[in-house]
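The numbers here are math on the coordinates, done by the rules we state, and not lab data. Source: prediction; values computed, not measured.
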Structure 1
C-alpha cells in the first residue's frame, strides 16, 4: 500500500512541476497550467488528508481555490 501512495505522491508532484513550468513560461499554452495544477493539488490534497497531514491539506486546498480563479480568468 505504501508504494502505491508513494507513486501517487510522485505523480502529483510531476503534474505540479509541469503546471508551474507552463505558468512561468507565459506562453500561449500557459492557460492550461491552471487545470493541470488544480488536478495535481486536488490529488495531493486527498493524499494529505488520508495521511492526516492537515497543514499540507489546507495549503493545497487553498491553492485549488486559486487554480479555480485562474481557470475562470483564462478560459
Structure 2
C-alpha cells in the first residue's frame, strides 16, 4: 500500500468517526457538541488509524511468497 493511500484511508476513517461522534453526542446523548470535542476526536481517530494501518501492513501480515517449496531434510543421516 502506498503512503498516499494510507493517509487517505486514515482521513476517511477519521471523518466517519467524527460524523458518528457528532450524531451520538447531539441526538442520542442529547448533549451539546463543541468544535473542540469534534476536532480532538478526529485527530485521535486519524492518529490511531495511521498506527493501526502501519501495524497491519508491517507487523501483523508481512508479505509472504506463496508457492515456494520449503526444503527440509527428512531422510536418514549419511554419517
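Given a value of -29000 for helix-only ellipticity at 222 nm (-39500 (n - 2.57) for each DSSP H run of 4 or more, over all residues; to 500), point me to the structure among 1, 2 it was derived from. For helix-only ellipticity at 222 nm (-39500 (n - 2.57) for each DSSP H run of 4 or more, over all residues; to 500), the value -29000 is produced by structure 1. If relative contact order in percent (Cα under 8 Å, 6 or more apart) is computed to be 29, which of 1, 2 is the source? Attributed to the structure labelled 1. Once Cα Rg over 2.2 N^0.38 Å is evaluated on every structure in 1, 2, the highest one turns out to be 2.
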